[in-house]
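For reference, the structures are reproduced in the following blocks.
The numbers here are math on the coordinates, done by the rules we state, and not lab data. The structure presented is a predicted model; accordingly, all values stated were derived computationally and were not measured. Cβ atoms are built from the backbone, for glycine too; each structure is taken alone.
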Structure I
Amino acid sequence: MIEDMFQPLHLGVHKLANRFVFPPVKLGYGLPDGTVTNRQMLFYRQIARNGPAVVILEPVSVTSDGREHPRQLCVHLQESVTQLKKIVEVIHEEKRLACLHLNHAGAAANPKVIGHKPKAPSGIVCPTHGQESVPLSLDEVQAIVSAYKAAAEKSVEAGFDLIEVQAGHGYLLSQFLNGKINRREDAYGRDRLLFAKEVLSSVRAGAPETPVFMRVSGNEMSPESGAGAEDLLPLLRLAEEENISAVHVGMGNVCFSPPWYFHHSSLPEKPQLDALAWIRQQTALPLIAAGRMGRKERIHEIMKNGLSDLIAVGRPLIADPDLLQKWHDGEKVPIRYCGYCLQGCLHRLKNGEPLGCNLNPEVGLEPLKRTDHPLRVLTVGGGPAGMSASLYLTRRGHQTTLAEKTDHLGGQFAFAWQALGKQPMRDGLYGLEQAVKKSGTSILLNTDVDDAFVQKFQPDLLVWATGALQNEPEIPGIDNQYRITSLEFFEGAKEPRGERILVIGAGRTGLEIAQKLGHEGYQVTATKRTDPLGSMMDMISRKLILKQIRAMENVTLMPHTTVKAFTEKGVEVEQDGVEMLLEPFQTIIFASGMTSAPGPDEKVRKSVPRIEVIGDAGGVNDIFSSVQAGYRLSLDY
């Protein structure tokens, strides 16, 4: 039962407040010179307050050439102790333990960040950035080993309670262990465990009294390039010999199986359970299970079967930092459950932006303050932007009414989770919806807002969040075709007819439709005028869905293709300047982008002193941007 997770646990010299751990999550909140920012400290305070017993900081590289992100926390600089101590003190103030996560990315280091090609045991190409690494010299290997000792010493100076060494997931220690990658002919090739031995010994020498966790990948899920069980087993034996306090078990390889490393929502759960079971058989050391642990039922299954001693909860705490407290209190307050979509977190970091969340625009920010000038607010549109604006304006103390023309809240968010592999997003929508309902916002469903309604309501502020409409291109002959918009498809308003279906627009929505229909056995062709296919998708989701679709013989993707006309003989298209005729289709589905819904008319504008147009109504974007827009609006009022 989840109640058992809140019992204290003795782990070495420490007494843990509960059985939860916050894993190392890349934030992108720091400054390039290693300075810790106020947002970092606010973030860790949010996580630590009534949170996991152990808070592991975002990864730090022990040397400058092992970094992945320009705003990564640093431990190799002269002023690192002073900077890291700021975060340690915040965590300690919340009566939680602080753990420093030490790593060197090796071949996975970002060339743009370190200023040169990555260095690794041997020449390796990490597909994430595509540059072949340079083999480390013996002197460079020893310098990295020494850097681990220096980092451990600094962890003691900064006041950390624990240290975690990254030894898996395709990073440097794993690269040395991996027989498929380590092709060295020196001592580090003949004994692939040697580097790990020296690193752990070095950490012990630098922090002899500090308990050490070891992070591993239970299965790197890459038979061709990833480390295998034969590589991991000696490492587990070494962990026992070195009296490691706990083994932190994730999945995947950052270079060769990123979807598993980031635990994408569409992946099956069984391989992770199998990996935990295998590791449990190999070692008696305490285990920490990591990856998609944001549901009580899953935690219960893992603990009931004895597969772990502690549970790592990362992204679910970013979506709702009060998650553990709400579980402890019996969920009397709605929970915003992470959907593992990677859209607001990983996608933003890969684009050089700081970590965010589709559901939680307050992550790492100061709590909202009550306004001194409460307004009468009318929000029109119950999609992500309208719900967000209503929720946060109400929290600020405004008298807010939310009017939605349909019989439910959610807008396009209500359809997003219906794509294959995105079902966990439904819980997030429900949590956001419940938060709005319990906030004190007055909700009016099945309500059309016109000039008469606005004049009768007399708001001080009108928030226009009516979302977007399907863009339907004018194509000769289209009026003679049976057609469905993407919105009609996902809401079930119209069903596909026949076996052959043409999807016009192979962006994110179009690919999701093609995948779903292909899975159901339809013959599907999806076109896109430009490349790349799946634009607007995060890198992991895009690669996954394209791989799955390309494995379907009944689905054809046609980039650089313009649909020119529909005739009795078929569909005239042009691909890369070549005209061709496709056989007729029984159903045409428009997924060719969205266009903003009409804004308030002139009569409405004249009857309200202040109007704000937000979300897709102000410019088509995504769920993250819409939720952010509602939150930012509340800050202005």
Structure II
Amino acid sequence: MNLTQKLIASHLVEGKMIAGEEIAIRIDRTLTQDSTGTMAYLQFEALGVDKVKTLCSVAYIDHNTIQSGFENADDHAYIQSVALKHGIFVSKPGNGICHQVNLERFAVPGQTLAGSDSHTPTAGGMGMLAIGAGGLDVALAMGGAPLRIVMPKVVKVGLTGALKPNVTAKDIILEVLRVMTVKGGVGKVIEYTGDGVKTLSVPNRATITNMGAELGATTSVFPSDENTLAFLKAQGREKDFTPLCADKGAEYDEEISIDLSSLVPLAACPHSPDNVKKVSELSSVKVDQVCVGSCTNSSYRDLMKVAAILKGKTVAPSVSLTVSPGSKQVFTMLARNGALADMIAAGARVLECACGPCIGMGQSPKTDAVSVRTFNRNFYARSGTKSASVYLVSPETAVYTALNGYLTDPSRLPCPEVKTPDRFEVNDNLILDPKDFDDVEVVRGPNIKPFPLGKPLSDEVKGEVLIKAEDNITTDHIMPSNAKLLPYRSNIPYLADYCLAPTDPDFAKRAKEKGGGIIVAGSNYGQGSSREHAALVPLYLGIKAVIAKSFARIHRDNLINSGILPLEFESDADYDRLKAGDVLQICEAREQVTSGYVTVRNVTQGYDFRTLLPLSARQTRYVLAGGALNSLKTSNKEKRND
């Protein structure tokens, strides 16, 4: 077997490992963060489970850390109290970004991890089967339920050779994105093999698996080897090591080969992570802002390299440089060894250990700015400035760009050597252990509102096409993520006014006036974040169905969990023919959803067209009941009556 198959087989509780079939896997660990966590814990409470059933679950507070009002602080208080009450560890604000801290302190090779964040696959760099999911799916996993996914195909990415100086792991994943595109990983796991793997440290590997989310992949995974052991030893966790790799001669569904020695510094150009070009081709691009950090590139090694290049120099007058350490561990070590002083002296603005600018939480660039970032996404308006152009690069490219004021190819520039310490500084005083807390009372602030529940599916579904959107509509389009809106992640009625605003500012108003309706979109609808708000807000607005050419995996699951029909066009010509404002009708809907096909009547234009609705038996129950929670409540009631 390949490594992916081994990890799945060791956790399989239902189904067969046949690509395309639904399987259920046992979940060992979970993570949540505060942007999606409040909703996840509200749903967890609704399950009525006393204590979490996993080996270990952690609630991280790392997204909504700007406290310009009471809302974020209230959410933090709720998450901390509800987590400790139910046996869940809490990583407090300031302790670091969930994926970086998880890698340092909690990730265990060979185990499974479900996280309410699309970049949960970061832990695949440690040899975990780490999968991002909607908040409800993670809540169910915390309650002891398996995670249900479609058995993925496995893509082998064979790495040979070694990287040249100032060419990095970020350039590897940008090359994979260039080859596969943001849709190329849907329904697949990306498994890295080959002699080139041995040249990559765990933080290097984590950068690659982190951005595997941008491929649309279920997850990405590296073997667990001597480099994994070295990282765990440095964290004082060598007891967690297990060697893992694919069998010799293991088969894969697809194969890609990359010669690391042939790579050059790359950049993802606006506004998509797969719009990749050589940095050397972009030397005329004048830059206004450079941001280093995020869960992709904020490790000790990354920031030590930045500090070494900056030492004794000054950032270009036209550039604002920010640095966000990934964890308190990294921040502390930089402060102790003088690297932090070198960055500050060069003109860097050092931010707290949080997601920060990556999710539009501060540091939005100026009007028409060019912002160069070491982050994982450069979707339109994600930075908080609609007119800004965002480029994604490695830390080395970013720091040389900050010094020169133009996008700079670092391949022929000095490459300071950075030694990874044999021991990292370990201080877990901002991680709260639930065993240390008794009789915790859950704190609920006034901004925490109940989440919407769907209604059982009617025999007739009818509504107007409220919007006809293009390909690659992201969750940032559907439910924007920025410093103004993130504090309201626990307040669906407030967020509803901003649904699809980047695409159509009048969408929410129109949805309310029409009493709901139907969304039509192109391919890869819902790519990006795991945020289930992108389904809960449309549910609140009365959206009955989304008809798209194709869906991103997590968002499709979130729509089903919310009781919204995710219909796929059988023919692209049907998408072309539809118009915004058309009234659509589905007759005998309850019967149709059990068949895998749904015929839709275009009442306005007077014709029928067929859509695909491939659902498992479980998903069919969810859709018929008006959502997962409705279905589970009905099932539990029936069991009690029996």
Structure III
Amino acid sequence: MSKNLATKILEAHLVEGELVPGREIAIRIDHALLQDATGTMAMLEFMAMGAERVKVELAAQYIDHNLLQTDNKNADDHIFLMTAAQRYGINLSKPGNGVSHQVHLERFGVPGKTMLGADSHTPTAAGLAMLAIGAGGLDVAMAMAGHPFHLPCPKIWGVKLTGKLPPWVSGKDVILEMLRRHSVKGGVGKIIEYYGPGVATLSTTDRGTIGNMGAELGATTSVFPSDERTREFLESQGRGDAWRPLAADPDATYDEYDEIDLSSLEPLIACPSSPDNVEPVREVEGTKVDQVIVGSSVNSSFRDLMTVCRILDGRRVAPHVSFNVNPGSRQVLENVAAQGGFMMLLLAGAQIHQPGCLGCIGMGQAPGTNQVSLRTFPRNFPGRSGVKNDRVYLCSPETAAAAGIFGVITDPRKLGDLMAWPNVQNPEKYLLDDSSIIFPLPPGEAAKVEIVTGPNIVPFPQFEELPEDLAAEVIIKVEDNISTDTIMPAGNKVLPFRSNIPAISQFVYEQLDPEFHTRAKEKGNGVVVGGENYGQGSSREHAALAPRYLGIRAKIAKSFARIHKANLINFGILPLTFKDPADYDRISQGDTVTFKGLRSLVAAGAREIPIIVDGREIVTVLEVSDRERQDLLAGGTLNYVKKGNP
């Protein structure tokens, strides 16, 4: 029987279940990816399991988010991560070496492998034909300890690519077209597999861009075939022996289909404040731009940055524009510098920053009041930049560079009146330098490493089991598409507390309701009510863990984003949906919600969980597996595992 590529990789790693969409499966994980904003807690969770060494083929810890050291907290976390990585056999990418996704693509990615990452943009590795999935930190810690990763079996969505991208259009415009067509909910429960003759025209890094922002569609992950372009990239990295060809069978079928003629695409832009609010750049031309940022989590490869360098060469950015460049890695920066790009940026008036996430996670680079910021980032959720009521647009490097020169949003095709299209290609051989990667020690030496723990690292909190009966107050009611940025903000004020749950819990829902923290603590038991696609965006498990610490025992929504729902279960919060979506309008903030016989219902496998809201019965639905029910009954996955359960 002919098979698509995603099915082939899933089958090769399947350890439990059947590949039937919607049913729970478990897969073996080959690579684990951690970054410092989520990885500090994940490392604490891994240590709590008592494992002596990671059990995946390769684990990598990146320090790429918490790079501003305004006091001791981030520096303390960094030395903790460095020593813990040495102790447990984990590769460590030091601060300034680059963003996890770009560095893993360069130095570690292998076609056909599975990867679980404590970052929702882990699917960047789709550029190397990896089946790379974002997850909460606890799921990644479990994988490092040797447990398989459980998930609902996704549908496979085949997207056929034909044609070739025209000048001034790039991989960013491909994924923006997908978001324009299908919205931030269009990929939920699906793996997006790109195939067809157009794939061969896209470089590995362009494919990585498309895979990265598949997360904004809500997709489980994305995947591209491993072909000659993949081989070229691996050989350019001195890792040609890692290549192997991988592709769908010629007559493979998919659960769903779409097709994009690359030659028909034009420059696109996501307007404030959602990645799917996409318009042609020509439709919003003329809007004054105050800030431009190129790089960070996505569009920070050599091709992306060198394209900007060539566009800016011999020109100056508009006087009123702050033009920033965040290289994806030290390797990217070194290779751009070797081709003269560094001086092109400096002479054009650009600000060049260290390789890292920086403004993408709200760690500096915030725009001013009412300022327009054009970014090549993957997300523009409200307030993610660090400024309330921000005006952030998402675009390609070409569109960003055009705005820098003209000072207003400009269709980059107009640059053709000033210069020839740069048509930058990735190098045949990159300059390589792994001196900022600390590789694992042999087990005997690793066992002697002392883990250094600073005062900001607080032990993992203890949670109670699910009670038989529960009465709780609705602490907050929110609308559709609430992101984890809204639930648990990032930025330089909050991120340093990632390893301190009591401290970080004070910021839960700070943007919408500054009193949420105080009110939740006072009530003891609480409920959150949400609309469609609740918890979209980042994989940050703190958006579940911190509310649980504050006493939130259930979240009732019209629907949940995949990673957030899994995180809720991991920390013992019931993820309930309305059987009748109209019931959303029959519950309000301040209402008392009563659950009778709750534990017995969950233990018995009940799908419908009735609740009483001020005397009225509302039926909610608990759509979880038998394994997840055990986690909920125990008060969370760690509780369940500590009891000796697999």
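The table for this structure:
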item: Value 21.9, calculated as mean count of other Cβ atoms within 10 Å over residues 259-266, assigned to which of I, II, III; result: I
item: Mean count of other Cβ atoms within 10 Å over residues 387-394 from the coordinates reads 24.6; which among I, II, III; result: II
item: Identity of the structure behind 1.5 (criterion: distance in nm of label points 7 Å out along Cα→Cβ at positions 43 and 563, calculated), options I, II, III; result: II
item: Which of I, II, III leads on distance in nm of label points 7 Å out along Cα→Cβ at positions 243 and 355, largest value; result: II
item: For 19.9 (mean count of other Cβ atoms within 10 Å over residues 539-546, calculated) the corresponding structure among I, II, III; result: I
item: Which of I, II, III leads on distance in nm of label points 7 Å out along Cα→Cβ at positions 91 and 555, largest value; result: I
item: With distance in nm of label points 7 Å out along Cα→Cβ at positions 67 and 523 derived as 5.5, matching label from I, II, III; result: I
